[in-house]
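Take a look at the structures listed below.
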Structure 1
Amino acid sequence: MQHSKNQLLQELRTTRTEMWQCLDELDETVEIYPDWKKREFFAHVAGWEAMVFEVFQQHAAKQEPLHFDYAGVDAFNMRSVAVRQSLPLPDAKVECDIYRFAILTLLEQIDDFNDTVYLPWGPNTVTEFVEGAIEHERLHMADIMNLQRADSATK
């Protein structure tokens with residue numbers, strides 16, 4: 001079933017809210033992924049959001065797609081975290097929130113979600129991108145919830 005633009009954007013907002021709620025319940029000293037605690041997780045999200053913002057900003061301006069030096073997900077994640085290494089936890093989260101607001105603003109201006117956008121990993125329709133972003137955050141949320149369950153079981 002194809003979702004409307006408004007449904008997709010609402011689901012994107014809801015998923016982010018739910019993921020943030022899960023993170024709020026997690027102690028900042030808990031390792032979410034190897035070498036990643038909350039701050040590094042936010043840095044990861046902020047790095048991706050920054051890239052996505054650039055893509056959609058170019059798209060909205062009807063400019064040529066950006067060319068990223070994309071060496072894969074792991075390299076991109078390492079760079080995103082390293083660039084934000086000195087940010088305090090609250091600042092890393094605020095960067096995520098600012099970029100998400102800006103991305104949603106750009107997405108709301110797109111009339112046709114069948115438009116193609118060019119991301120580092122290849123072309124996607126706007127719908128495919130949003131559905132992928134929702135799924136990505138749900139996967140992270142599942143990992144965080146598993147950590148919470150494991151933590152509760154040891155107490």
Structure 2
Amino acid sequence: MNTPYGFERVQGPGLAFFRPKGKTQSKGDPVIYINCAPVGPKEQDKSVESYIESDISGFQQHFKKGSVQKEDDVLLPTSPRLRAPAYTFRSGEENNAYERIVYIPENGRVLILVLSVKTQDALAKTLPVFTEFVTSYKGSIIFGEQK
């Protein structure tokens with residue numbers, strides 16, 4: 001995957017964490033990160049769909065005023081049949097937070113790509129960069145030592 005345009009990879013949670021170039025971490029800046037979760041017959045979540053349902057349920061339990069909206073699937077260039085489900089999560093809290101989450105199914109796991117912003121305006125502004133980042137996915141991410 002390509003580093004999101006205008007962002008840089010920095011230390012942070014998940015498999016990879018990105019913030020705008022030249023910015024120190026602040027509560028108002030957008031961040032993009034990648035996480036993953038196992039799915040399969042021996043896992044708590046048996047499929048990508050059940051993982052997504054669990055993710056939505058957990059969000060709704062935590063944010064009583066929150067909402068989750070299903071977005072158009074993202075078509076990934078690795079295969080014309082590979083569609084990654086996308087959702088927008090809104091906390092509904094005073095200091096509202098928005099997250100666009102794309103779930104990429106892989107063998108035995110789901111990659112979770114997240115754009116996290118504080119305002120709807122920031123979401124609209126950063127969404128094209130995030131979409132370009134998501135569609136730069138070329139296949140399985142291999143675990144290894146970060147340099």
Exercise. Which of the displayed structures (1, 2) returns the greatest value of relative contact order in percent (Cα under 8 Å, 6 or more apart) on calculation?
Worked result: 1
Exercise. semi-axes √(5λ) of the Cα gyration tensor in Å, for residues 12-83 alone computed as 25, 19, 15: which structure among 1, 2?
Worked result: 2
Exercise. Among the shown structures 1, 2, from which was the value 14 of percent of Cα pairs over 29 Å apart calculated?
Worked result: 2
Exercise. Given a computed value of 3.2 for distance in nm of label points 7 Å out along Cα→Cβ at positions 28 and 132, which structure among 1, 2 does it belong to?
Worked result: 1
For this session: Kindly point out which one of 1, 2 the value 99 was derived from, the read-out being volume of the Cα convex hull per residue in Å³, for residues 68-115 alone.
Result: 1
For this session: Can you spot which of 1, 2 the value 1.0 was calculated from, given it is distance in nm of label points 7 Å out along Cα→Cβ at positions 60 and 92?
Result: 2
Exercise. Of the structures labelled 1, 2, which one yields -7000 when helix-only ellipticity at 222 nm (-39500 (n - 2.57) for each DSSP H run of 4 or more, over all residues; to 500) is computed from its coordinates?
Worked result: 2
Exercise. When mean count of other Cβ atoms within 10 Å over residues 36-43 is calculated for each of the structures 1, 2, which structure yields the highest value?
Worked result: 1
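Since every read-out is calculated from the coordinates, none of them should be taken as a lab result. Predicted, not measured: the structure shown is a model, and the values here were computed from it. Cβ atoms are built from the backbone, for glycine too; each structure is taken alone.
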